[in-house]
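No value in this document is a laboratory result; all are computed from the given coordinates. Since this is a predicted model, take the numbers as computed values, not measurements. Cβ atoms are built from the backbone, for glycine too; each structure is taken alone.
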Structure I
Amino acid sequence: MNANLLDSIHTPADLRALPASALTEVAAALREEIVTQVARSGGHLASSLGAVELLVALHHVFDTPRDRLVLDVGHQGYAHKLLTGRREGFARIGKEGGPAKFLRRSESAFDDFGAGHAGTSISAALGMARGLQAAGEDACAVALIGDGALTAGMAMEALNHAGHIRQSNLLVVLNDNEMSIEPNVGAIGAFLSRTLSAPPARRLRRLAKDVLAPLPQPLQQLARRAERSAKALLTPAALFEAFGFRYVGPVSGHDLPALLETLGNARGMLRTGEGPVLVHAITRKGAGYAPAEQDPLKYHGVTPFDTATGDMPKPAAPAPSYTAVFADAAIQLAKADPRIVAITAAMAGGTGLSRFAQALPERFFDVGIAEQHAVTFAAGLATTGMKPVAAIYSTFLQRGFDQVVHDVSLQNLDVTLALDRAGLVGADGATHQGLYDIAYLRCLPNLVLMAPKDENELRRMLRTGIEYPGPAAVRYPRGNGLGVPLEPQIRPLEIGRGEQLREGNDLAIVALGSRVAPALEAAERLAAQGVQAAVFNARFVKPLDLPAIAALARRCGALVTVEEHALAGGFGSAVLEALAGQGIHVPTRLLAVPDVLVEHGDPATQLARFGLDAAGIATAGQQLLAAVGRAGPVQRLAVTRASGG
């Protein structure tokens, strides 16, 4: 490949200066660069490989950034990043100081809209198109969305609205990598798209409309019905034209000449006011790299791998992941109780429920990228006596918050929410941090909220949530457990009862979930300095074990709370509220993630920066006791809060 060709492309303007005949070589060079770099750093591979030609063609045909380009989610966006000035730092993608794995407005003028959650692109592009039109600008907005993201209800809402207002400067490009589509469909579609979108065909359509106008209404309706029926037999046009879009396609998403012609024709349609337009492109996820083509799911998100073989060597894990432990526990419990069913929102692999699907396929439901529907579907199941377990990433459950409130909590329905990736998530960055779930769940009536200190406790909390006759949620982190033994029988916990792990009278450390183990280590460090710190595993955010926490506060006279969650509205806030309600006022330090957006980076480094590791917890305890010693007896509430950058 001609690496020098990529060396000459710093912006899409450089790409547009190249002849169309050179673009196939550009696409090949981009594909090679993506494979080479992602093999070193890890990242989203298969989706980006499948969209290379689409992005080359879009940046060549449209005047970006004057014309707006919105990529749904950003999994498919690595070629876009390489074409827009981020090639030099690409080796550090997903690492601190490097580019994000997703698109971000703050990172580049060519990232018109940031997103890590699917289904937002058409809504955002529609808003841009309308704004450009209102400003009198002769520009358009393009949304590039995968067929998987169309399962998001928001995408359908946007299609409906765009067609209703006839937004003439909006183009939606459907990146369809559904592997059941036969190759010959793409070939036929390429011919249809070039023919139907070409100016002569459009003139013929307008001529037909003029010819039909004088005819009696029944004949006009008959002719239109015949046209719609013919389209429906040959293409998916009927669906999208029902939304008010001009449908063009399908076209091969890897045939650059066909793409350039089709997108050029679509751009002409927008300029003559014939929009909104939808171009249907058929692609192969992982295209151009054999291992990713053969197993696109495996190569969707990858760790570093050997480019020659595709092998992803992994160091031996000290313990199974929390995700795997959850899935195995769900299967074990479901085999003993036929009422238990599992639900996921297009994340069967990510949540571990692909195991459940194999073991109990008739009781597994993947609803697509539709978290709102997942929650209310679970609520509906619960009304029939079923015991649904909905496994959804913490960050994605935010999309279903109203349903948790309106359909589950207010009706006190027996739904168990398993919140994977609660806490810091590493390379996925700000859009995926699970730092807000305590705040948005602990305010809800009827709901029990838990967080385990280790993987065995996760199993016990899952059973506890399932047996509780109302809404329950258990939040657990990304990554491997601590390697503790797993009890053969999964025993439930007493709701609202924490666990005293270490005695002490100088300082009380009340820890939640993933921060319990570092709290114990911090107590050891403090003991070496003569400070006897009690450590309490809270287990429950709601209901709090208030009697135990209050007794600790009274006995020790100084309290530190620690959690892997945002400070505002989190576990520490819940403890302070509860103690204040009891008239208990002791010097308190809340350790949590401060009020900042946490970007991509190494979670261990970030936890240390925020004072949430063992050293930070020990230091906070020392500082609190020093402050108390300097201030003398404290007769009122004194709170100091963690700071971080």
Structure II
Amino acid sequence: MLADPRRLACFAALLALALVAMPLLLQLPAWIPMIYMLLLAWRGWLVWHGRALPHSVWLMLALLLPIAALWFELRTLVGREGGVAFLLLLVGGKALETASLRDWRVLLALGFFLAATPLLFDQSPLSALWLVLSLFALTCAMVLLAGEEARLSPRITARALLLSFPLMVVLFVVMPRLPGPLWSMPSQQQGATTGLADSMSPGAIGKMILSREPVFTAEFAGTQPRPSQLYWRVMVFDQFDGSSWRAANLARQRSVTVAADAPRLRYEVVAEPYQGYLPLLEQGVASGDGVTLVYQQRLRRLDAANQARFRYQVESIASPRFADALTDSEQGFYLSLPAGNLRTVAAAQALAGRHPQPAARLQALQLWLAEQGLRYTLNPPQLQGDVVDGFLFGSRQGFCEHFASAFTVLARAAGLPARVVVGFQGGEFNGQGRFWQIRSSDAHAWSEVWVDGRWQRVDATSLVAPQRIEAGIANTLGEAAPRMPLVGGKPPGWAQWVGQQWQLANFSWQRWVVGYDAASQQGLFQKLGLGDVSAASIVKALLGGMLLAGGPLLWWLLRRRQAPQTLPQQVHALLLRRLQAAGIAAQAADTASELQARAAALTAAERDQLAGLLQRWQRLQYAPPAVDDNAWRTLLREVKAFRPARVGRKTGR
């Protein structure tokens, strides 16, 4: 059986490895981290009872069976999910073959690598705090393996991490960056990261509204826009099969026509793409690095296969209409409708007959829809068959996708080319950070109708529920309003303030740490006068940073070279400093009686206090060697509390 200190170090190492993997319970199939925990528990049981390590046959079975199951579930052992799960199982297996001190140190070294893997799934400040906690636990276990006392290991660990922190900051800032964010890795599942689906049917977007999960942030330069201007388009649906809308993904080129005096909104967005497309305020007129404007006023990431969150810049004109010359074939495409929804088609054609001018016809369609007694609700009844007819002439209850779908069908049936745009509308403004937070609950759909050579936005929802656009979804539907966890109800003022602060902290973390990419590093190097990022500038920055970061470490090393003082020496040295600070010419060679004589100028109370300290110091100094250190520590605290006033101030000299 291992000696008690070594056994304690082994348990500390196993607990640290278990702590490191806890966030992965939320990211991987639950059985994989559970098997990892069982392998660590098995090793802990062996350490506790002093049993021998399992035979290699049992160890191979304990590893090969979970690895085979992992392959059948994920069909891969590489990539983010597969690679992390495979590494987790290997570390658990490694724990069952650790015998020597070197083996335990290697196991902890793997733990340091494993501690970074949760950041591949989540880069929030909470994940960073958990990483710090994991590093502390792993380092503490390493200190115990080195033979240090258990009561001293937390202090030694904290000092080691604090001394290494400046160096970590220098390396983070200076070392060459990848073009994208630091923790970017393609997911095994290329699903919708914004919460939007690749099609729209009644109820599709309404399911998102109950989630207040943050989707992206936007920061505007200069004056903030009004909520009614914030129509974030992501996808365009232009094919209707009678119940659902889908994107035809037409690949055609268009030039953007902008008036010379049109005011522009310049903004920066941090978002994850959906199938390569990103949120964009209409009408986009210019885009920064890494993104490009494409057909149908969409914004596409140049590296469309990379679905990681990143920061990009755009310029837009917050206008509900923009010019676009459609060919005859394109007009025919945007007018096509499947068979069905006969009552809707008949109503639209009747309006078209009474209003031959396209602009007047569009206005008549909006007025007709507003007069139908429709109701805005998140829980409309299910629709079957001709869903548009069922909505307009049956249930008359719906959400934004019901309104957008119905109006687009009305416009096409009335001879006006139209399509559906899906994205987000509005957002929550953070006044302290001066940025907008857009959530899943801000998902929205609206129509675009082509009239007189221009696409014009028509938000049919605003015709029925204008408060949705001006006040936001949370103030329009009670189901979408924020609520206190567990207890429910509207959050009080202090909870809203805490939420704002956390929102600001998360935004700052994402912007300055997670979003610190090659472009950010280039800007920082230029501000520091180092020019472009090159081998020479990196060496200069690294040397300069090392000199600054090495200061605390050098100070600690110089202190380590000095022989540490014993407790009696600390008491004597501190007492001399207290007397010298009071103007007493105390010397290190003075005896207790000589120190008492030199302190004659002190007050009577101070002399009595000094006499008591000197008596206890002498008694402990000449006590047997087995005297308890606690007595010296008590005396040291009393000497720290002894602060006599300066002799000159008391006598007036």
Structure III
Amino acid sequence: MASLTKEIASSSSSSVPFSSTDHPNHYKYEVFLSFRGEDTRHNFIDHFRSALCDKGIETFIDDKLRRGEEIPAALVKAIEESRVSIIVFSPNYASSRWCLDELVKILECRKSKGQEVRSVFYKVDPSDVRHQRGAFGKAFATLDQHKHKDSMEKWKAALTEAANLSGWPFKDGEYEAKFIKKIIGELSTQVVNPSCDLHVTEHPIGIKSFSEEVCKLLRVEENSVHMVGIWGPGGIGKTTIAKAVFNSIRHRFACSCFLAEVRSNSNDLAKLQKGLLVDILGDSTLEVSSVDQGVSFIKTRMRKQKVLIVLDDVNHSSQLQKLVPYPGCFGPGSRVLITTRDKRWLIAHQVDEVYQVKMLKDHQALNLFSLNAFKSNAPPGEYLKLSQRAVRYAQGLPLALIVLGSHLFRRSIEEWEAILDSSRREDPHIEIRDVLKISYDALGADLKGYFLDIACFFKGWHVENAKPRLDACYDLKSVNGIARLQEKALIRIDDDIIWMHDLIEEMGKDTVHQESPDELGERSRLWSEDDVNYVLTNTTGTNKVIGIQVLTSNISLNAKSFSTMKKLKYISIIPIIYYESFWRNIDYLSDELRWLEWPHCPLQCFPADFHAKKLVNLNIHRSSIITHLWEGYKSFPLLTYMNLSGCESDRIVIHQRGETR
């Protein structure tokens, strides 16, 4: 599958935005620590530095450079090469001109390079730092004001500016470990390492509005635990939206985890649980020996954590039960976001909201396609009509627009026409269908039959016309089957019409085609005039054929046409057909028939050995040639509908107990 990703950066309302040229590799260190050694070196700073290292955050700490009168060039360089500077204000911080000069340099880099600066107020009040009063002010007053008279105003301004920045106050009586953990959590998700933001997409067409809609459903401001699902067919951008949402709000949470490709890794749920727990708890040594143990850890060790969890590509309820068992597992304000192709799992897990992803609008689709096909916002004039054709083919599905556009990049008009004319063997078509087919592969046998029947026969039909046909052919009632296919985003009902994306329809028909690429009679369903005509004329149908539907008016027929189709369940030959050289009789009809719809039927009589005890519908109205249905009495216990209007023979007799002759 083509890569859809590119790094983006996020920033919080309380942080300074990074410059447009900022890049993770621009900095040597992620954190520069400024502190007064005699106050904090052997307690707070030692613990803080260890916690940063455990989290994998590259940190500069001055252990050996404090010599002479001026800040060494190496220290200045370290400040310039750090992504974030953290100033630890302690009671004696302001008594050191080294610390104050560091502070001035740090604030200069904040202005010139857009670097992040955060303050820790360790056993001092921020207002005392701001106004140089109290114990902090007394330490500042110990400086030789005559010797440093040229720096005093500069230092005072720096202290005031730094104290006004976002920071973390620590008071006597607090637990340092808990305080440090809070800082590490916020640094990790908010300011220290934006390279941890997830890759989203190279061309985020429509993503901003979609992600904003999801954020509204998440209600991040509320303090309750909230679960939201993102639902839609394959290739519509569920994962891309989830990544954008994750990047935009993760700084509001103490811990976060984006668990990718849950479906693909569901054979090892314990591994997924470990990934979730390690990300949230920050303990890389944690071991999960079994799924049950993992569930226990999740239930007991996250209850006080405000977390953001994304489960991407969920395809079964067991994954939700084992990874996010219920809201009470997580601390107040936590959010769980789930992406899936199957709405049923979201409903079963009682999520609070479900967001259905919409197809791109026409102008957005053309924009996205052009960016991939031409690396520009719009197609060149000579390619405009072909581009519009490609966009119509994709019908707003981002995956199709990206894959097809990328495949057509730098190709001639002749190559474009050949690729757009092909329907099965060109690489982009196969790649798109492979993604869409994942949803089909997850269906049970009856649902697969439902889906293929709709793709091949019933797309665009009124639900009430398609339902009795489906009910007749399957044990699963259509009201359930249609609902399940809707939940899996494979079909949609609009104004009582069954709607299916053209690419999903194409995937279904190709699934039937791949049953036997070369032999038409080896396929389960026949719907095109040419294919039906070939199989019936040449008697090449086999036991694989279960459904035939003809909506056009030219087919051939002979006595042996149906003789090799022993498992045929569905026949619908609706138009008035011209039958060339037909002798008004056929030798065989399958006893598996459930639905026989053949108005203007050219037969004089059905085969004598036709014992279709599974027949539900018999419709042969206006079949004026028929003289009798069959020889003798036949019993059809499941027959619920029969239409013989316009059949004029007086030899057709119908008995109330389901017997006809």
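Once distance in nm of label points 7 Å out along Cα→Cβ at positions 321 and 601 is computed for every structure in I, II, III, the highest value turns out to be that of II. Sorting I, II, III by mean count of other Cβ atoms within 10 Å over residues 337-344 from high to low puts III first, with the largest value.
For which of the structures I, II, III does the calculation of Rg/Rh (Cα atoms, Kirkwood Rh) return 1.17? Considering all the candidates, the number was obtained from III.
Of the structures labelled I, II, III, which one yields 2.6 when distance in nm of label points 7 Å out along Cα→Cβ at positions 73 and 569 is computed from its coordinates? Before the final figure, lay out the partial values.
Working: I: 2.6; II: 5.8; III: 8.3.
Corresponding structure: I.
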